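Next come the structures, one after another.
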Structure P
Amino acid sequence: MTDAPAASSDDLVVGDDGLARPRWASTDPLLRSYYDDEWGMPVRDERGLFERLSLEAFQSGLSWAIILRKRPGFRAAFADFDPDTVAEYDDAEVERLIADAAIVRNRAKILATIANAQATVALRSDGGLADLVWSFRPNATPTPLRFADIPSTSDESRALAKALKARGFRFVGPTTAFALMEAVGIVDTHLVGSHRRGSSGVWPASA
């Protein structure tokens with residue numbers, strides 16, 4: 001097993017519960033809960049992947065904390081991210097969403113989410129969103145000791161972005177695709193020494 005860095009490092013912090021986390025997840029209760037319970041755990045269902053893909057697209061240019069705090073609003077606005085329902089949204093629904101302060105009111109991203117719902121539905125005849133996304137799991141995962149070691153893209157994320165765009169998805173560049181892969185457990189970018197390293201079951205802690 002890979003040796004863990006000292007818990008007093010700049011990028012890894014031991015909480016009052018004795019568990020080591022990255023600095024970004026060490027103070028804000030919402031971010032800490034998300035890190036402990038959700039981020040990096042496998043998501044293999046269509047609705048779950050559509051939600052993560054949508055939120056990653058909305059996050060572009062913003063902090064994840066903003067998106068996470070607005071997540072209940074996003075779920076209400078987009079029918080709990082049911083692709084069939086969102087795929088049917090019309091111009092009136094777009095205007096409703098533009099006026100909804102509970103979400104990020106970006107017209108291009110709203111239109112992209114609707115288009116991505118339509119693409120998700122269409123993809124069912126070709127294996128489905130989950131099969132496509134997970135088919136880009138790499139042979140190895142990063143083993144970062146510091147934030148600076150974590151890549152923002154990979155060969156696989158570039159290939160995934162290209163495949164998604166070819167099927168009609170929008171706002172799915174290589175960086176967004178890599179963030180999605182991190183969020184749903186396809187790669188494990190938990191810092192070595194974090195209590196979450198290897199917790200997904202997809203990759204061992206020493207991978």
Structure Q
Amino acid sequence: MKVIVIGGGQVGAYVARIMVEAQNDVCIIDNREKVIQYNQQEFKEEQIIYGDGADPKILERAGIYEADVVAAVTGADEINLVASTIAKFEFGIEKVIARVNNPKNEWLFTRDMGVDIPISQANLLARVISNQIDMNNMITLMKLNDKNASIVEVTVNMGSKADGATVKDIVISDNIVLIAVQRGNENMIVRGETVFQAGDHIFAYTDAEEDQTLYNLTR
């Protein structure tokens with residue numbers, strides 16, 4: 001999958017790093033020389049482009065015609081919004097993700113403006129706090145398509161049904177898709193032979209009706 005990340009700061013570099021680790025073709029765009037120099041220590045020369053991520057010519061240099069995803073994650077909402085609009089409507093990118101820095105600007109980041117998935121840090125933090133209160137070991141990371149579907153993170157507690165169980169031995173509905181497991185500093189793709197351990201962070205795709213199922217398996 002071809003992913004273009006607009007903004008090479010801490011957030012952008014982190015996103016790019018995860019995408020590279022997942023064997024994706026990644027290109028980072030940033031117009032700050034110091035940021036470019038810093039990223040050159042970690043990423044290949046062909047993975048970094050110096051320029052304005054809202055400039056169509058720069059996007060073309062980054063290979064936007066072959067891109068599957070564009071993530072506009074700079075610290076400036078106006079750049080993220082303009083870049084998203086161009087990516088969606090000028091280049092027809094299927095999936096456009098945009099970072100919302102100021103919660104007052106959330107109303108602008110809509111599909112009409114080319115944004116498929118807006119990521120608001122303030123909104124995310126509020127949901128994390130809310131979900132931590134409701135379910136001590138489950139966090140909703142992202143709501144999808146304005147429906148009940150979500151990406152959630154759930155922590156395996158010691159002595160729970162999931163602790164020591166393999167994926168293939170756990171009975172879950174088709175509405176739950178286990179994506180990955182974070183164990184310490186290690187990230188693992190979930191497979192049938194994966195054995196869960198207490199302290200594991202499981203990332204899953206689920207709908208609201210199945211949240212309780214995951215909660216019961218891991219608490």
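Odds and ends about this structure:
- Each of structures P, Q was scored by relative contact order in percent (Cα under 8 Å, 6 or more apart); the highest score is held by P.
- Read-out FRET efficiency 1/(1 + (r/R0)^6) of positions 99 and 171 (r between Cβ atoms, R0 = 35 Å, to 0.05), computed value 0.40, structure in P, Q: Q
- Structure (P, Q) behind the derived value 18.6 of Kirkwood radius over Cα pairs in Å: Q
- Source structure of the calculated read-out (Kirkwood radius over Cα pairs in Å, for residues 83-154 alone, 15.1) within P, Q: P.
- If distance in nm of label points 7 Å out along Cα→Cβ at positions 163 and 187 is computed and equals 1.5, the structure in P, Q: P
- Entry that produces -8000 once helix-only ellipticity at 222 nm (-39500 (n - 2.57) for each DSSP H run of 4 or more, over all residues; to 500) is calculated, selected from P, Q: Q
Every number here is computed from the coordinates shown, using simple stated rules; none is lab data. Note that the structure is a prediction, hence the values are computed from the model and not measured. Cβ atoms are built from the backbone, for glycine too; each structure is taken alone.
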